[in-house]
Every structure is written in structure tokens, then in C-alpha cells.
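Undergrad: What follows is a group of structures, each given as C-alpha cells.
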Structure I
């Protein structure tokens, strides 16, 4: 029950974020320290429920792990990226704008993307793994088993990113993070993998835009 309450609170948070974007405040947040606080609000449902239930945050899975489990996650990421690239190729074939192209446009609209990069690379991996794996997946696993829990939590993870074109890739990555959590019972491998994914993605997009702007100038 607590997990579904957390999902309901997440819906309210996303509704507030969508309202802010609709009011034209998205770019303002993305180039200020406010974007970090927007990412941190995903921890609010966990903090509220854990305080209510008198549960310590270490129960989210802040435990030691074996490095082989991180290696397994890296291997799964490589395999999953084959599907992600295939998905991107299909979108390009049909002339559909990818998430990378959307982020490029966002970079162009910002005077400085530094706060957005910090939020995406540092804050997001920690907070999102706490909520989607440490809280949602772990709770659903106790009730439904790890496979069903992975599907449900990964679907919510994908939808929560509020980007239709990235729905499938985000679901795939969420499933990988869930499986690694299941194998290690630790939140740390997922945080590290999530950090690597976001750092690689944001850096690649930013460098590609700089090169493109240099060529066109």
C-alpha cells in the first residue's frame, strides 16, 4: 500500500512540474539551481512515508555490494544499448525527434547548462534510484516477485520522465537497474550505472552540439 501511495504522490509532483512547463518556466528552472531542487522532490514521497512508518533510510538498500554485480550491470547496459540505438534508428527513419535532439534544443535555449547537467548527472541518479528501485521495486518485489516488480517499477520510471519518445529506452534501463538491485540487494550499483548512463548521454549530446555549432559557424 505504501508503494502505491508513493506513486500517487509522484503523480502529484509530476503534475506540478508539467504545470510549471506549461507556464513557460521550464527553461528558467533548467538554467538555475532550482532544477536540482526539482529533482530532489522525488525524494519527498520516500521521506514522508518513511517518517510516517518510522523506517530508516538505510532500508532502501544502502548496503555493500560485490563489484562483480556492477560488472554484470555494465554488461547488461551494453546489451540494452543495442536496443536503445535500434529504437533511435527507427525514430530517425520515421522522422520522429529523439530525446537527444530535444536535449540539444534545450541546451541551445540556455545561457548556461551547468545546473541542468549537475541535476541530470549527480542528483538524478541518487534520488531516482532511491525512489524507483530502493522504494518502489523493493516494495513491489515483496508483494509480487521480482519480475513483476521490475516491470511495474520500470514502467512507472519510464512514464515519470514525461517523454513519450524515450518511453521504451527508459523502461529498458529501468529494468536493468531493477535486476542489478535484485541481484545485489544494494542501491549503489544502480546509482553508479545511472550516473554513467546520464553522464555519457549528456556529455555526448553537449559535445555533439558544440561540434555542430562549430561546423555551422
Structure II
């Protein structure tokens, strides 16, 4: 009796496995290249932003807390007559109105008549939600948005989703120049930009998911380089 050897398709299976692994590796490499390329584009764009010397006046001014010199810049805009009212969004509950006034050098009359303080917002999404309520309450048609340059893309994105037809004018606060690729040799700037870039991507991804009515919430608004 002759026993026939058992034939297997092991070589074929191995080829299929290697072929799949190559496709996976190619896919991961492509994602990495896109991610790094996007980060470079994001950082380069942020580096081109500069603080406008004489921005057009608007109905309202919104400043989101959390970065250096933001509130000071917004109060200065109010003092120069660039807005009718100012919303300081995302203020810590322990901070009192008088504390903010003294810290920014604002006069009592300005703060008593024309400055509103939002204590509810805990992040940029909350800033956008509370700002939208404020804009609707005052029926404003134009708003100056004050925040740091690295925070402009994500804040404009979140605000643009909720502010409706109100025109949104960015006012980037620049504490450190990043143009000409200067961010490449500044570890702290790299860290801040990378963190903000990942948050921006998350905001974009969140907007792609349709809402309960089936409509995408994405509305990308770009600041203009000055």
C-alpha cells in the first residue's frame, strides 16, 4: 500500500500573509506621511499669523481664556472702540470681575457697562457654545475673536459651527514669532503646536460625524495671514 504525501498550500498562505502585511505597512506609512505633512502645513500656517495693527470694528469681541496676553489684548481692543461689548469666555469660577479688571488695567466704567464674563465654558467647545448664546442674545452680526495664534484654527472651526451668519474676524495674539520655520528649533513651541494640531484633527473628525438630523457639522474657517 502506497501512502500519498499530504499536500498543503502553505507557500500560498505565506505569500498571502506577506502580501497583506505589505499593504498594511504601506497604509500605515501613508497615514504617517499625511500626519507629518499636515503638521508641517499647520505649523507653517500658524507661523504666518500676526496680530492685526488696525482691525475693522465689529459688534462684539470674544476672548477665550487660557493663553498669555489674550484678555489684555481684548480689553485694549474695547478701549480703542473696536467693539460694543466684550465676552471673556472660560473664566475660572474663583476669579472675580474686579480681579479681571485690575489685572487687565480696565476702568470700572468699561467693565460695568460693556464686559460680560462666562464662567461655564470648560474648553474650546464650551467657549463656542457660550459665545453663540451671547451673540444671539445681543443679535450681533460681526465678532472679533481673540486668542493665541496657535489656537486660532481650532477656535475658528468650533466658533464657525455655532455662530451662524455672524461674521467672525480672527485676532491672533502672537507672543513668540514662529514664521520662517522658527518653530522647528523651539522645543516648547513644537510641543504646543503638536498638541494643538492633534486637537484640531480631533475637532475635524468630530465634525465629520453627522448630527441627529443627518447633517455634517463641519465648517472650516481659516484665519487670514496679516
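Just so it is clear, none of the values below were taken in a lab; they were calculated from the coordinates. The model shown is predicted, which means the values in this text are computed figures rather than measured ones. Cβ atoms are built from the backbone, for glycine too; each structure is taken alone.
Undergrad: If distance in nm of label points 7 Å out along Cα→Cβ at positions 17 and 41 is computed to be 3.8, which of I, II is the source?
TA: Clearly, the read-out refers to II.
Undergrad: Can you tell which of I, II yields 1.7 when distance in nm of label points 7 Å out along Cα→Cβ at positions 129 and 161 is derived from it?
TA: Label of the originating structure: I.
Undergrad: For helix-only ellipticity at 222 nm (-39500 (n - 2.57) for each DSSP H run of 4 or more, over all residues; to 500), the calculated result is -16500, so let me know which of I, II that is.
TA: Derived from the structure labelled II.
Undergrad: Please compute mean count of other Cβ atoms within 10 Å over residues 57-64 for structures I, II and give me the label with the greatest value.
TA: Structure II comes out on top.
Undergrad: In addition: Rank structures I, II by relative contact order in percent (Cα under 8 Å, 6 or more apart) and report only the one at the top, that is, the highest.
TA: Ranking I, II on relative contact order in percent (Cα under 8 Å, 6 or more apart), first place is I.
Undergrad: Also: Here Rg and Dmax of the Cα atoms in Å has been calculated and equals 24.6, 109, so which of I, II was it run on?
TA: For Rg and Dmax of the Cα atoms in Å, the value 24.6, 109 is produced by structure II.
Undergrad: Volume of the Cα convex hull per residue in Å³, for residues 49-104 alone computed as 154: which structure among I, II?
TA: Answer by label: I.
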